[in-house]
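Structures incoming, each one as structure tokens.
Computed from the coordinates by the stated procedures, all read-outs in this text should not be read as laboratory data. Bear in mind that the values here come from a model prediction, so they are computed numbers and not experimental data. Cβ atoms are built from the backbone, for glycine too; each structure is taken alone.
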Structure P
Amino acid sequence: MSYTYYIGIDVSKDWFDVAVHSKAAKPQRFQNRGGGFAAFVSEYKEILSDSLIVLEATGGYETALLLSLHNAGAPVHRVQPLKAAHYIRSLRVNGKTDALDAVALARYGAERHDNLSIFQPADETLQTLQDLQTRRQDLLDMRKAETQRLKHPRYARLQDSIGRVCDALGTEIADVEKQMTEIVENTDNLKRKYQVMIMFRGIGGTTAMSLLAGLPELGTLNRKEIAALVGLAPYPKDSGKMQKYRATRGGRKPVRNALFMAALSAIRYNPNLKEDYDRILQNGKKPIVALVAVMRKMIVILNAKIRDLCYA
């Protein structure tokens, strides 16, 4: 799709800078909150419907702005930080300011708009589940840190304090997990997916919940796309006669971590996957290579099962 205008937005915690491609006007700055969103929409209302807006993911500081622009009817593309950084570097822009980044993002949209996806907000129920999953992981990380302190001689006199914190964190984790379970139980499509997952030997309730929250595309993509999305697709690294080791990279780390633990269980209790794992080892591959292959097969099988049973 072609647009008349291309707007780049560089988002910070407290403000965002706006630039329009091929316009000499100085980039404008707005507050990154409700009043700033309204001011931006009012300032650019005449061109918003004919514009593609490109902004960079900034750790969640862009989320409220994204939703506001979507509700205003403006098409928005959220570019990955690494892609934006590589693109700006290719322009040989030596300076680094928010305004310069906004100008570069506007140019990015103008040059690559044909291949850019438009932001669509997640379903509210799914978004809540994702937020709870993120919170659960944060709490688990905090409890892990406290548990490690329990074992350190420096904290020998603080055992009671650390123990109370661990107990409190455990209570919070249980409460978050209860809320997640209630959401899944009361949402038909999530419940069907969950039931399909836990029927797969090697996938438990915790892994299934992680996949529901972190991989909502499961069942809607083909086998290559879903493997690449998780970060389990090996990429070639060849040049001339040289053929280097093909490694996996990228993808969604939380989902990959959950699958890693599930694969460790699957190679013990799932006969088919254990056979695949052993065969790869016998072919001289490293255990981690065999385990990644099992992870890839697991996500491909789950994707096919959910597609056939939930989207047929």
Structure Q
Amino acid sequence: MQSAKEAILLEQVPAKRRFKPGKIVIYFFLSIWALSTIYPFVWVILNSFKRKGLIRSDSFSIPFGDRFTLENYTTAFDRVDILGAYKNSLIISSVVTVAVIVLAGLAAYGLTRYRFRGREFLHGLVIASMMFPVFSTIIPVFRMMFRWHIVNTQNVGLSQLSVILPQIAGNLSFAIVVLMGFIRGLSIDLEEAAYLEGYNVFQIFFQVILPIAKPSFATVAIFTFLWSYNDLFTQMFFLRYKDSFTITRLLNEITSIAGVNYGLMAAAVVLVVIPVLIVYVLLQKNIIKGLTVGAVKG
């Protein structure tokens, strides 16, 4: 009898997790990869608080005591309009994000829920457009913008518009594919009930689909915002005047005028990357949740 009770207790006690040799090797290489990825940014942060001469002679030391200085950051704020560049980046990225969510959401909903002639062809065009890099289309896009007279102008609004339109077009395909995968897995019962209540297509989308698919829309919004924020290539072509510079475009300008002032360049890199890191840290749960839910639903 006693042995039976002991057997039952042993079954109830969870077995200790044993690390297999294969997992140890995997974790070891993942740790090395993580350190190799994080270290360069840590190195840039440390050197942004050092003087120019000290970076050349001892770039791997920790800035304490006499080694610590805020001169690089004060120089960056004195020489260039960083706050204005942040404002321009926020305006462009926010407009692009909102436009992509609305347009891609409506397109994904139409391609998923409606059957019409040419539907498969349109879906194929969406997939095919993801195969063309931005480098292959920038020249005809620039010529088109030039004919619209919104390029090489000192009007800040028109300069921002010249960046917003290509970025919207460049992000639509990815957003449509992601949202189609999620909407396809949603039950159609709520939409049918809303239709019987007299809702039109737009009311169904904004009041039924959008709240249910919020994780997937959040994922698309985050990635679109960050891609727009970091898109230096498009900004290099269309932003020519300093009043319209974004933060990444301004970093490129600082790099060209700073020369060998590595402390100033390190401070500029930190100022550009910090907002992106904040977005990732605060919204990483939404990113993971949206991608995993979309994968399961699709």
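Quick look at the numbers
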item	result
Source structure (of P, Q) for mean count of other Cβ atoms within 10 Å over residues 27-34, computed value 10.1	Q
Origin of the derived value -19000 (helix-only ellipticity at 222 nm (-39500 (n - 2.57) for each DSSP H run of 4 or more, over all residues; to 500); candidates P, Q)	P
Which of P, Q yields 11.4 [mean count of other Cβ atoms within 10 Å over residues 131-138, calculated]	Q
Of the structures P, Q, the one that 1.30 was derived from, the read-out being Rg/Rh (Cα atoms, Kirkwood Rh), for residues 83-122 alone	Q
Which of P, Q leads on relative contact order in percent (Cα under 8 Å, 6 or more apart), largest value	Q
Distance in nm of label points 7 Å out along Cα→Cβ at positions 147 and 219 - highest-scoring structure of P, Q	Q
Origin of the value 39, 27, 22, where semi-axes √(5λ) of the Cα gyration tensor in Å was derived from one of P, Q	P
With distance in nm of label points 7 Å out along Cα→Cβ at positions 187 and 203 derived as 2.2, matching label from P, Q	Q
